[in-house]
Every structure is written in structure tokens, then in C-alpha cells.
Structure I
Amino acid sequence: MLLIKQILDRLHEMATKYQVLLIEKVEDVIEKVDIIVLAIPPSAHDEVLKKIKPFISRQFIVTLAAGISPSHLENKLPNGTAVGWIMPNTAAMVGHSISLYTYGRFVTETNHKQMKLLVHSIGTSHYCTENEIHDLTAVTGSAPAFFYLFVETLIEQTEKYGVPKEIAEKLVKEMIIGSAEMLKRNMSPQELREQVTTPGGATAVGLKVLKNGQFVQLLQEAVTETNKKAKGET
């Protein structure tokens, strides 16, 4: 009962924050809406799709879940249902997601406009094929977690030099923000790296350590394994 209360409290909090209507029974409103966004875990999709299937007629069904492609949705919904797939990332919270998106076989021009409204409300977007989203999920969706681990590690190492945690966080975060601003000026990562790296200098020594530690290969492997998991291959 405590868990249910916590969930309901959270739902009411979100309803107030985002000025949305909270409902208890989806069947009470599903036939009145134009778009249904499935913001649920991949494992919950089949059960939810089975539940809403009898009420689907003209609605545009969009999922945000990794591995749940338009073809999967079409197999679980009435024939001819318009479906879409968006792969955002957590930067959507601040309006800076780079969202990948694609469609099923039965979308209309109206559905295209609806999709643009959805993805542009949380940042920028890029249209992909279904297979491309499978291959790019790790890069745009999961890689922020790899990046945050990198930031955490720099903060922890800074603290080891006797720097207070608050100052360590500020120094590292501002360095990251400044570096991102440089990338926004259309300079390539390679150009920026070379600007910082004096041949034979201290930065060059640090980069050598990363390369000798298989830093590049580890990132590539992380992307590969993440994509396999998202596709249900592991």
C-alpha cells in the first residue's frame, strides 16, 4: 500500500507540475485522444498494447522505449494503425535532447506534423530508419551515462588532491560546459584536442595513458554491447 501511495503522490505531483490531467482508467479517455505516447519500460509494452488494442481506431501511437520498433507496435495493434518511435535522452528535461525518430507503414501527413511537435518540444531531432535507431540508441540515448561517469571520475580524482567536493564539482562542470561551448562553434573534436595538446607535453602524456589503457576500444565496446541489449540480443 505504501508503494501505491508513493506512486499516486508522484503522479499528482507531475500532474500539477506539467499541468496535465491525471486519469485512473485509460479506457475512459483513449477514444477521445489523437496521440498516445507510451512512456513506459520496454517490458511493459506488450501488456499495455494488449489492453489498449480494443480501443484503437485512428490514434497515432508513439513509443519512447528502446528496442520497441514500429514493426513491433504494428504486430500488436489493429492493422493499419499509425505508429512512431522516438529515442530521446535525458537532456529532454532541459530542452536539449537529440531525439531520433521514425515511423511505421501507415502514417499520414498529419502524423508527421504531430511527430515534429513532439520531438521539437524537447530539443532537436533526426529522422532515421528503424534499423538506424537500433544502431544509434547507445550513442544518443545511453552515451550520456558514459559521459557522466567520466565527469564523476574527474571530480573524484580532483577531491584526492584535497579539493573540497563542492569546489571539485564546480571546476569539472565548468570545464565540461566550456568544452561543449567550443564544440558548438562547429570546430571538430580532433581540432580542439590538438589545440590543447602540445607534442611531448603534459596533456600528451595523459592521452597516451588513456590510449594505452584501451580507452577508445572500451568506448566502442560499450556502444556495441548497449545496442545488443537494446535489441534484445543479450
Structure II
Amino acid sequence: MTFTTPVLANLVCGSPARNHDFDFARRKLLDALYDAGNIRTDTFNNYDDCAAIEGGDLLVSYTSQVPVSDEGCAALRRFVERGGRWFAIHASNSVRDNKYLPGILGSRFITHPPYMRYRVEITAPDDPLLDGINTPFELDDELYIIEPADDHLEVLLNTRWGGEAMGKTFQAAFRPLMYRRRLGDGGVLYLALGHCNRPFDKPRPDSPDRPDLRGPWALPVYQELIRRGVDWAAGRRPF
């Protein structure tokens, strides 16, 4: 495909919590955006630059517990509702007590069991975004338990899980891992998969060092999901 006018992507990757390897994720996502072709990317650690977000053509995020002001939430909603597309990855829906972001993103992170191997299933095998993706597949990752904001999610990938997670017991149930959600003239594509951390990337400085974990980032199927997510956000795949 030949392009003439580049589109502008905003990549928001970071967190004051420093509980993931945001350097690693940033590099991987910048590569994916660059490899998609004809995309210029500006990078940010948070959502504070409302004008930049509203002025972009697409938004990609890998964040965790980033404070977002009411003004920032309003800018994010305007961006999506006017036709923008937001590809949100992993802990982007870890928004703590923010009352507006779940209604934009479509969900809120609740907790996760310990890093483990689990099975991923396709929920919507006929969806063009998943054409040719061979499932089920297994991966090592954090399995996110999320709370949907409403019933407007088009779930694309899922697993079934029940057990202990951070001191709470959860019944075995259907767990969305990837969904698409319309909002106004635009929408959000959320992919829960994708943990990464170095030994010193941990929730609290006084916590013990953690094993070096790369999640599914080296898996071809995950790389393809990222590639397609970027294409979707850039408007090169149908909603």
C-alpha cells in the first residue's frame, strides 16, 4: 500500500507506579507503529497533553495507575467520540478510583492471579480482526480480572478461570482478554495480554526483586495481535 500523508499517533506508555517494564513496552510499540508505515508517533508518559491527544489520529497506550484529570478524561472522550481509535494494552485499564475512564475504555482492572500459563480462546472466530489467528493458544502472562463498564463490549478473545487472586477467591467464569467497543464515531480496542517486568520493576521499592518476565511479547501470535491492533487504530481495518 502506498501512502502520501502520514497519520499522527500518540503513544502513552508509563506510570508513576513503575510496576511494569515500560521501557521495553515502549520500544516494542514504537517498533510496531514504525513498521506499520506512514505513521508519525509522539510519545508521552501520561495523558496530560489534552491538545496532543485530541489532535492525533490514533492513540496507543500501555499504562498503569496513571492519574488522569477530569479535563484529560473529557479530552479522551472527545477524541474517541469524534472518530478516534484507541488501542489500549494490558494495564491501561488499571485506573484505580477514576470515575470516568472505565466509561471510555469499557472496563476497569480488578486484580490478577500470580503470573502463570493459561489458554486463550477466540470468542468471535468470524471477526476480520482475528482472521487466520490460530487458537486456542497458550501463553505465560498475568491473567487480568476486569470489570466491564457496560454490556457494549464485543469480546474477541477470552479464557475461563477461577481461583485465588491477591487474597480473594473468584469462581470459574468467562474472562474477556480482548474486546472492541464503539463510542460515538470511534472506539476502543483493548488487549489484556502483555505483561513485562525487570527484577526492579515492582509495586513498591521495598518489595523483593521479581523474576524477569517478558510475558507473551516474543510469541508470533502476540506480535500479530499487536500489529493488527495498530492497523485497526490507524483506520486500516474495519471496525
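Rule-based calculations on the coordinates, nothing more; no lab input. Please read these numbers as outputs of a predicted model, since none were measured by experiment. Cβ atoms are built from the backbone, for glycine too; each structure is taken alone.
Of the structures labelled I, II, which one yields 20.2 when mean count of other Cβ atoms within 10 Å over residues 18-25 is computed from its coordinates? Here the read-out was taken from II. Computing helix-only ellipticity at 222 nm (-39500 (n - 2.57) for each DSSP H run of 4 or more, over all residues; to 500) across structures I, II gives -6500 for structure II.
Supply the structure label, taken from I, II, corresponding to mean count of other Cβ atoms within 10 Å over residues 106-113 with the calculated value 13.5. This figure was derived from I.
Taking relative contact order in percent (Cα under 8 Å, 6 or more apart) as the criterion, the highest value among I, II goes to II. For the structures shown (I, II), mean count of other Cβ atoms within 10 Å over residues 50-57 is largest in II.
State the single structure among I, II that was used to calculate Rg/Rh (Cα atoms, Kirkwood Rh), giving 0.94. Label of the source structure: II.
Look at FRET efficiency 1/(1 + (r/R0)^6) of positions 114 and 178 (r between Cβ atoms, R0 = 25 Å, to 0.05) for each of I, II: the largest one is in II.
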